[in-house]
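The numbers here are math on the coordinates, done by the rules we state, and not lab data. None of the values given here were measured: they were computed from a predicted structure. Cβ atoms are built from the backbone, for glycine too; each structure is taken alone.
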Structure I
C-alpha cells in the first residue's frame, strides 16, 4: 500500500469532502466545512486589527487549530506559550501583542475570546462552505513561522522560531514512517498542543493525513478506556501517563502508541505493550531540533535510529551536535544529551549536560525555580536540584534565609512560599524536598559544591 501524501499546512482546508470529520469533543463532531468557515470568520477579524503577534492559549485543540490557521492566513505570527496561566502570560507580555483564547483571561493587551466568532460554544459554523480550496482566505506566506518557548539556561522561557515549512517537513517524515499504519485512525492525546510535541503529533500529523483528532486532552486512564473499541486509534502520550496506566481497565484499539518527552523505563514500556497489545514507539527530539530519532521499543536497550537526513556528530569528544533539514542553522544545534553510538548506527542516551531536568516528562528549569525562590523576601540564597527517590522524583531546594526569617515558624513559611510559587511554577516544578542551612557549600573555585549539596538529601528527614 502506498504511503499517503501528507498535506502541507497551507492545504489543510483544501478538499472537496466538506463533510469529512476533522475533530470531535465527545459530544460534537466538526467537519472540514465548519473548520473552514470558522477560520474565515476569525481571519477577517484579525485582518482588521493591527496587532501582529498573537498568543494562542487554548484548552481545546480544535479551537486552537482554527486560531492557528486563521492567524497564519491573516499574515500574523502565532505565539504559542507552553501554558495558559494568566500570571505568566502577564510576565511574558512583551512576547506578543494580543491573545486568542478559549479561557477566561484578563490581560493588559487585546484578548479575543473565541465565543465572539460563532454561535453557542465558540467558533461553530453551520453555514454553506465556500467553493474551491480556501476561497475567502489569503494564502499563507511561504516564510511564515510560529514562536514557541523552551526553558533556557537562565530560567526564563526562550523563544524558538519554528518555520511552517519545518512543520510540513516533519509531517512528511512521520507520514513516511507511519502513514500506512495510521490509515483510518482517530488521534487521541494525553499531551498538550501548547508544546511542539503535542502540536506536531496531535494536530499537524492528523491534519496532514486528513485524519480526525479528539480535541480534549486525556488526563486519566479512565478517559482513555472510555473510547469505544470499534474505532482505530493513534494515542499520543508521554512516559508519565504510561507509567500510571490502570491495567485493570480495557484498552482501546490503538494501532500506534507514541511516547516522547522523557525516558520511558522498560518495565513501563513492556507493561504498556501488553495492555495495548501494541509496541510503544518513542520519539527523541526537542523544541529546537524537531524530531531527531525514533525507536519501536522491542526490548529494554532498543537503540534509537536517526531519521533520514539527520546527522549527529561529536564536536570535541563529549558534546553532540544535530544537523537536519528541520534545523535552519548551518552549524546545527548542540544537544543537551550525551550519546553513545553502536556500530550499526543506533545510539543510546547517557545523561544530560545542562540544568534542565525531566520530571514527569516535563522540562523543568532548575534556574527558573531558583529565580522564583530568590524573589521571596525571606530567601537570601537558593539552590534547586533534582532529587530521585525510589518510585518518585522531585525538585529539592536548599535555602539560606535572611536573619528575621531564621526564627520564624518554618511550616508556616513553607505554606506561604508554596502559595506564592504556585503562581509561577507548574505542579511538578514545585519543591518537594526542603533544606534550610546557614550557607550554600562552595568549593575552592567559588563554584557550588554539588556533592555536598546532594548529600543534604541522602538522609531521610
Structure II
C-alpha cells in the first residue's frame, strides 16, 4: 500500500527547470556540504580554542561554558521553526539568509573584544546555523531521487563526520599556525572567505522549492517548541557543572509538560485543517517514528564519546590539542571508508546496514576499553588505534543510512517539518548524552588525578556500548525495506 505521505511533489520554477540538471546537482550538493561542514566544524572546533580564549579575553569559567552552550542551545531551539520557514518562503532563500548570517556572526565571534560579546555572537551564530540545517536535508530530499539521493545523503553523513572527527585537529592546526597573530580567532574568521564564496554560488547551484501549498507559521507552536527545547537542553548543559540544583529538575519537569502541550496543540491544529509546525501525521509512519527514536539514541552516544575521548587524551594522557586531534584521525580514517560506500551497502542490506554499523561500533569500543585499561596512563597511545578505527567504520555505516531512513517517504508538504524535527532530535540527543556520560565520567574521575582517567574512560565506554546495542535492537523495529534508497 502506498504511504499517505508520498502523494505530492514540489514543483521548481521555470528558470530552475531550464538549468542543466548535472551542473545543478553537482554544484548544488557541494554548496550544501560546505555549509554542513562549516556548522559541524564550528560546533567542535571551539573546544580546542577555549584555553586561548580564556586567557586573551580574561574570561571566567561561566562565560567560557556559554561560548559552547550558547551556540548549542540556540541551534537546538531554532531548528523546527527554521524547517517551517523554508516551507513557507523557499528553502534556497532561507538557506541563503542563514549562510549569510552565519558568515557575519562568525566574523563577530572572531573580532569579539570581550567574553560577553563573544557569547552573544555565538548565540546568534547558532540561530544562523539553525536556519541552514533543515534546508540542507529538505533540499536533498526534494531535489534528488533514487541513487542520486542516496549518494547525496551518504556525502552529507560523510561531511558531518569529518567536521566532528577532524574539528579538533583542524582547530589545533589553525591555532598552532597562528596566522597573522590571530591565534584562536582564526577558528572563526576562516568562515569569512569560505562563506562568502559559497554564498555567491547559491543562485547558480540550488533550485528554489517550497511546500506545494504555502503553509502559515504556527506562532503558538513556535513559542511552545522553543520553550520546551530550552527547558530541556539548558539544564542538561548546565546541570552537572552546578551540581544539579533544584532549578534544573524543575526545568526538566517543565519541559515534559511543554512538549506534551506542544503535541496536543499540533494534533488539534492539524485536525482543524491548520498548518502545525510539526505535523503529527509524520508519526503515523513507523519508519519516521522508529527512525527518529533511533536518531536520538545514536546521537546520545556520539557527542558523549567525543567528549570523554578528548578528556581522556588531554587530561588523562597529557596530550595537547593538536596531538589529541591526530589520534582522532584514526576514527576519521575508518569513517571515510564506509561512509562513502554506505548507500551501496544500504541498497543490498537495507536496515541491517545500520544494525551492523552499531554492532561494529560496539566491537570497536570494546577493543578501545581493553586497550585503555591495558596501557593505563603511561602505555603507548598507538594501542588505541584499532578500536578507534573500527568505531569509525561502524559510524560510517550508521549516519547517512539512518538519516535517509527517517526522511524517506516524507512528502514535500512535510519535509521541512520533518527535517527540522530530525535536526532538533540530533541536538537534544547530543545534550542528553553529554549530561548522562558527564555523571558517569566525572564521578569516577573524582579529584581529577591522571591515574583516575583510565577507569573513568572505561566506565564511559561501557555506557556507550550499551547505547549502541540499544540502537542495533531498535533498528530491527524498522520496516524490512528501510534504508534501501538507491
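Which structure, out of I, II, was mean projected area of the Cα convex hull in nm² calculated from, if the result is 24.9? Walk me through the numbers on the way to the answer.
Values: I: 24.9; II: 21.4.
Among I, II, the structure yielding 24.9 for mean projected area of the Cα convex hull in nm² is I.
Rank structures I, II by distance in nm of label points 7 Å out along Cα→Cβ at positions 87 and 431 and report only the one at the top, that is, the highest.
Working: I: 1.5; II: 2.2.
Max of distance in nm of label points 7 Å out along Cα→Cβ at positions 87 and 431: II.
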## Note on the structure
helix-only ellipticity at 222 nm (-39500 (n - 2.57) for each DSSP H run of 4 or more, over all residues; to 500) gets -26500 when computed on, of labels I, II, structure II
### Query
In terms of relative contact order in percent (Cα under 8 Å, 6 or more apart), which of structures I, II is highest?
II
